[in-house]
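A.B. asks: There are structures below to look over.
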Structure P
Amino acid sequence: METPQLSAVASSEESDPHAWLEGIDDPRALEWVRQQNERTRKELAQGPRFEEMYEQALEALSSSSRVPELTFKGEFLYNLWRTPENPRGLYRRTTLDELRKPEPAWETVLDIDALSAREGKRWVFKSMTCLPPENRQCLVSLSPGGGDAVEVREFDADTLRFVEGGFFLPTAKTSVAWIDRDHLFVATDFGEGSLTDSGYARYVKIWKRGTPLAAAQTMYEGDSSSVSVSATVRRTTRGNIATVNEGLTTWTSRHFHLVEGALHPLLVPESAVLTGGFQGRLVFKLNEAWEAGGRVIPAGSMILADPADLRSGTGKIDVLIEPTSSEIVESVSIMDDALLVRTLENVQGRLYRFTPRPAGGWTKELIEFPDSGALSVKTTRDSTGDALVEFQTFLDPPTLFHVGAGSRTPSRVLAQEPTFDGSRFEAVQHWAVSADGTRIPYFVVAPRGIALDGSHPLHIFSYGGFRNSLTPSYSGSYEEHYGAYGRLWLERGGLFVLANIRGGGEFGPEWHSSAIRENRHLIYEDFEAVAADVVRRGYTTPQRLGIEGRSQGGLLTLGAMVRRPELYGAVISGVPLADMRRYHRMLAGASWMAEYGNPDIPEEWEWIRRYSPYQNFRADADYPPVFIFGSLRDDRVHPGHGRKSAARLQELGHEVWYYENTEGGHGGSVTNEQLAYRIALSFEHLWRNLGR
């Protein structure tokens with residue numbers, strides 16, 4: 001079916017009647033948010049079904065059996081753990097031996113709830129980075145409200161106290177890394193003129209202990225039009241490698257090697273991503289083909305090279321692994337003596353260990369996991385070669401495995417208890433055909449032996465951008481819901497679809513790059529192809545088809561609704577972009593122009609305006625009911641996008657609910673209670689509009 005012609009778009013000179021909603025803390029805007037939240041609460045959160053779904057979601061999110069997010073720091077495994085008693089979390093630690101026990105003993109490192117109460121701030125724990133090999137000196141990053149901006153404090157992991165008079169950085173979008181016990185690389189807000197147009201640091205400085213931050217030595221100055229700058233030390237068994245990165249765009253960078261106080265450019269493609277250091281060499285992932293060492297190395301390959309060779313542009317380039325037509329390189333985890341490479345083969349996970357041979361070359365071993373799910377290397381203990389790897393499917397809850405050095409057979413450590421009866425369902429991969437003939441894979445999770453009579457409520461989740469790969473997940477999406485969707489959706493009669501449209505990274509760099517900027521329309525055509533295919537196969541009808549996405553996915557679902565409202569019965573748009581005329585002027589938006597284009601350039605605005613939801617909402621369109629959610633403290637995607645979309649759609653007479661959490665950053669929530677509430681709102685919206 002031909003896509004309807006979209007309405008003419010207002011010029012940049014015309015006023016925006018809802019621009020006042022961009023005032024994040026403006027009292028008038030906050031009163032509007034309060035009224036919207038109250039309306040949503042009264043209309044979506046009052047019935048017995050909502051209460052039951054909220055309790056079920058909270059039970060799943062708070063399950064004591066859920067697999068913890070773990071990070072090795074020396075001999076300890078660290079984890080942030082939220083419970084009803086500690087909603088903001090206990091940062092705690094244990095050992096691998098202890099973790100194997102039925103009831104592991106955990107030591108509390110930092111109580112975030114107690115810290116928040118003591119200091120009168122709603123702190124959200126972000127990270128703790130420690131100086132190896134002792135891992136005693138650490139830097140703790142805390143966010144006031146959950147945004148990307150953090151306060152950084154030095155912490156002693158032996159005494160479990162903040163270091164009095166230690167390193168401290170006030171709240172900002174900061175990048176910081178240990179050089180040695182008395183020096184840091186710091187990229188932060190140093191005052192006027194020190195930030196890029198995207199709101200990130202444009203200076204990297206070396207800061208010495210005991211001196212004021214203002215006295216830190218400038219090592220590198222990036223351009224204000226770049227995205228950000230940062231520096232770090234790659235620690236390897238054959239020497240440390242200090243590097244500086246200037247992110248020119250979302251997808252391109254300049255890399256420099258710091259040698260005896262001088263910076264030397266590394267002669268690699270600007271699209272190459274530096275992923276670490278291994279035995280004195282640097283490890284890069286190529287995102288475009290590169291002619292080097294007498295051959296053309298394909299895009300998507302993982303390579304290693306001595307930094308001295310990269311400075312001179314001569315010397316050996318060691319190709320670790322190349323992609324195939326169906327298998328792409330997703331990530332690499334680097335240990336002292338081996339590398340773990342995670343790949344996707346037709347969107348399903350594989351894991352390989354690469355070990356260097358004494359005479360040159362590599363020994364490649366497949367780690368023995370099932371074929372039908374998703375793998376994630378959660379953490380590695382680099383000195384011993386131990387790795388903790390999580391495996392899950394749509395129907396099998398996350399299970400944590402230990403992969404020992406030299407072993408191909410994982411051993412089970414712990415698993416989350418099922419939150420729904422997965423034996424009743426099956427997950428099947430289908431392929432739709434997009435408008436240009438490209439085959440688009442998607443997964444359907446449905447009851448076994450389902451009647452294909454079009455009678456079933458169906459929920460499609462997708463993203464379509466920034467190289468993000470969506471893989472089989474027990475949560476039903478890339479966000480960790482710990483199986484909440486199983487009870488709230490599948491067991492109540494709903495079907496779930498995960499759509500792997502272009503713009504993501506499921507089939508390598510070209511799967512992403514083919515659908516950016518002037519080709520952005522392809523993600524909508526792919527999404528429409530999946531929606532049409534599930535109807536054609538008899539899973540559902542348009543009236544019973546709901547769609548959801550968050551961030552870029554929120555832009556996707558609003559844009560899909562504008563293009564083809566007749567294809568959908570309900571829409572969920574989370575923390576979305578929406579006003580693409582001004583996105584590059586709102587918070588971190590300028591950093592995404594390599595993905596979308598620059599709306600200030602007439603030719604590029606011509607691409608963007610065709611799918612920009614805010615400019616294309618119409619009164620005469622028959623839009624399905626919409627639920628939009630956001631976060632007051634989202635300092636990445638401006639909450640004004642969602643606010644203005646809701647206000648505009650309501651003004652035009654459409655059925656829209658809006659909910660904005662008071663904290664949570666771009667993730668939209670901090671505590672399990674907040675997330676459970678929002679999940680229940682989303683599924684209440686779907687059931688009201690798609691239900692049997």
Structure Q
Amino acid sequence: MRSAPMAMLCAAALLLAGAGAAPRMGAVDDQRMRDAAADPANWVVNGGDFAGRHFSGLAQINEQTLPRLKPAWVFDLDTTRGQESEPIVVDGTMYVTSAWSKVFALDAATGRLKWEYDPKVWGPAGARTCCDVVNRGAAVYKGRVYVGTIDGRLIALDAATGKPAWTVDTIGGLKGAYTITGAPRVFNNIVVIGNGGADLGARGFVTAYDTETGRQLWRFYTVPGQPGKRDGAASDDVLEKIARPTWFGDRYWRSGGGGTAWNAIAYDPELDRLYIGTGNGSPWNRLFRSEGKGDNLFLCSVIALDARTGHYLWHYQENPGDSWDYNAVQPFIQADLTIDGRVRKVLLHAPKNGYFYVIDRETGKLVSAGPLMKSITWTTGIDASGRPKEAPGVFYEKAPFMMLPNPAGAHNWYPMALDPKTKLVFVPVREAGAIFRSPKSFEMAGEGMVNDALDRDAPAPGTTLPVVPAPQTYLLAWDPLTQKARWRAEGGGYGVLATAGGLVFQGRGAGTGELLAYRAIDGQLLWRHRLPNAVLPGPISYSVNGEQYVAMASGDGAMSILFSPSETASQPGRIVAFKLDGKATLPPDPGPLPPFNASTIAWPAATVAQGRAGYELYCQRCHGMLARPSNVLPDLRRSAVLADKDAWQSIVIGGALADRGMISWKHVVSPALAEAIRAYLDDDAQKAKAADAS
């Protein structure tokens with residue numbers, strides 16, 4: 001598909017003209033949100049503005065002043081659990097969320113606590129999450145703060161006091177491992193929230209509520225439910241006419257189907273519509289989900305809905321029949337591009353599957369798609385209709401297949417950013433592979449991950465598995481018109497922020513982390529500052545009393561729990577703000593981990609193997625692959641209770657720590673299997689202790 005030079009984005013003039021404007025005081029209303037780009041002193045909308053560009057028009061911090069950038073203040077949170085919140089700043093007050101769906105209002109200039117709200121999430125709800133009890137932020141509108149909770153509630157708080165105005169249960173008795181980790185989206189007296197849980201057997205939906213009363217206005221399910229049963233939702237007709245014919249058998253609706261909308265929800269004020277990004281299937285493997293056939297709409301799709309009614313307008317499916325956890329929930333950027341001589345309203349999207357998409361927001365038709373990675377194994381390209389040309393054997397039904405990218409994705413939920421001056425999109429990319437091979441059979445495993453795509457059995461004798469290349473991470477400056485990288489900065493990291501100061505900020509690290517600043521025009525690393533904790537969400541920028549700040553939540557979470565083992569102890573999560581000539585002192589790096597609590601028991605090999613299989617099924621999504629965690633949650637090989645059989649059983653089977661999210665697993669784990677898991681961990685601890693001593 002042909003492209004012409006990029007037109008100036010619609011709001012660029014407003015951004016640049018308003019860069020020095022004084023902030024308007026008062027409640028956040030619809031007009032103020034539409035004008036957010038012209039008010040860079042504040043950060044009133046998730047993504048910085050409705051377009052979701054993660055761009056700040058402030059330029060006080062620039063290449064010349066950058067050496068003076070120092071910590072301004074630090075606010076310690078009350079947990080070591082994951083931190084993924086994008087703060088909102090309104091007239092000198094920062095609203096930020098934390099693990100377990102807590103909300104904090106801080107003085108944005110000093111970090112002083114104004115109020116906090118604890119929704120007192122039911123501890124066992126933490127076991128429903130695939131990737132820790134995180135929360136990605138709140139929304140502020142007309143004097144209220146809106147937040148979703150891990151246990152499925154949507155709560156409206158008074159912005160001045162933090163006192164609840166109303167609470168609704170968005171799950172409402174539905175069966176499944178439903179959670180909320182995403183930030184609500186608010187506009188036109190409507191607040192919209194999606195749900196998570198596809199990895200544990202949930203069915204996706206988004207729901208709109210009245211901001212004043214909490215009354216439900218509409219709901220849209222993203223995949224079909226039980227045949228013959230209508231949901232009384234805005235999605236009923238389109239699911240029957242368009243989606244259900246792409247599903248087969250009865251497994252999908254009995255196991256939830258997936259397609260959860262847990263992150264990407266964007267409002268388009270020009271067209272008065274919503275764009276929803278949907279997640280992976282449940283179970284992962286289409287062979288067990290849909291008899292190995294069908295596109296399984298609307299998994300891994302972008303769906304456009306009428307914002308007032310929730311009625312379907314169009315969809316674009318990025319991964320038909322998804323069997324690889326290639327969800328499409330990564331944040332969108334809305335832009336206007338000049339293509340073939342005419343301006344087109346487009347969505348820019350970089351999902352997990354390794355491609356960068358330009359999609360027409362009016363029609364849902366693909367404009368272009370380009371590979372972000374040098375090597376993508378699952379497809380040989382995207383055809384003229386927008387459908388991927390899948391590689392032979394990619395559904396791994398008969399033989400193992402090495403997938404690039406792996407289920408963590410080339411680009412996960414971390415925000416990318418658009419700079420209207422360079423006209424580049426800055427995308428954090430991770431290039432890593434995984435071997436998919438299908439087990440002979442699969443059954444749902446209670447609260448265990450429904451990851452039936454990675455066979456836990458040893459390969460058959462004589463089987464040669466594909467080689468998985470070493471992972472790489474980097475930051476790309478991507479031209480959405482040419483679908484090519486303008487520059488690449490090695491090392492990479494997580495969420496990004498672009499600024500009018502000609503800079504791109506990015507957080508990085510697992511365990512200990514850093515904040516980095518690159519020059520936007522060529523990717524040269526100009527500045528870095530070590531932090532005690534990783535930074536996963538994108539930083540934000542705002543100003544108070546004429547001083548520009550760059551702030552972010554810090555603390556491991558999400559997929560780093562699985563894929564980023566750390567050799568340092570955890571520290572509390574923090575909100576950290578920088579400014580020119582800041583005077584704050586950051587806490588020291590975390591100390592060493594406690595020693596391995598290994599016994600001298602010679603465990604039978606069969607018991608250890610049984611324990612490893614149980615650990616992979618039930619434990620590793622929180623405590624780390626191969627028992628090597630990021631230390632957001634404890635390294636069980638170092639746990640004080642590992643050597644005590646009775647204490648171990650009281651936790652795993654008895655639920656002694658259920659209030660902290662460590663539920664009793666007696667519904668799927670027998671005491672014998674619990675002991676086998678302890679044997680596996682102790683055996684590994686013995687080996688690790690011996691290796692340390694050698």
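None of the figures in this text is laboratory data; all of them are computed from the coordinates on show. What you see is a predicted model; the values in this text were computed from it and never measured. Cβ atoms are built from the backbone, for glycine too; each structure is taken alone.
A.B. asks: If mean count of other Cβ atoms within 10 Å over residues 299-306 computes to 26.2, which of P, Q did it come from?
C.D. replies: The correct label is Q.
A.B. asks: Separate question: Match the computed value 3.8 of distance in nm of label points 7 Å out along Cα→Cβ at positions 211 and 595 to one of the structures P, Q, and report its label.
C.D. replies: P
A.B. asks: Taking FRET efficiency 1/(1 + (r/R0)^6) of positions 291 and 403 (r between Cβ atoms, R0 = 25 Å, to 0.05) as the criterion, which structure among P, Q has the greatest value?
C.D. replies: Q
A.B. asks: With Cα extents along the principal axes in Å derived from the coordinates and found to be 66, 59, 56, which of P, Q does the value describe?
C.D. replies: P
A.B. asks: Starting from the value -3000: which structure in P, Q was helix-only ellipticity at 222 nm (-39500 (n - 2.57) for each DSSP H run of 4 or more, over all residues; to 500) calculated from?
C.D. replies: Q
A.B. asks: Here is a further query. If you rank structures P, Q by distance in nm of label points 7 Å out along Cα→Cβ at positions 243 and 555, which sits at the top with the largest value?
C.D. replies: The structure with the largest value is Q.
A.B. asks: Ok, one more. Among the shown structures P, Q, from which was the value 63, 54, 35 of Cα extents along the principal axes in Å, for residues 259-618 alone calculated?
C.D. replies: Only one of P, Q returns 63, 54, 35 for Cα extents along the principal axes in Å, for residues 259-618 alone, namely P.
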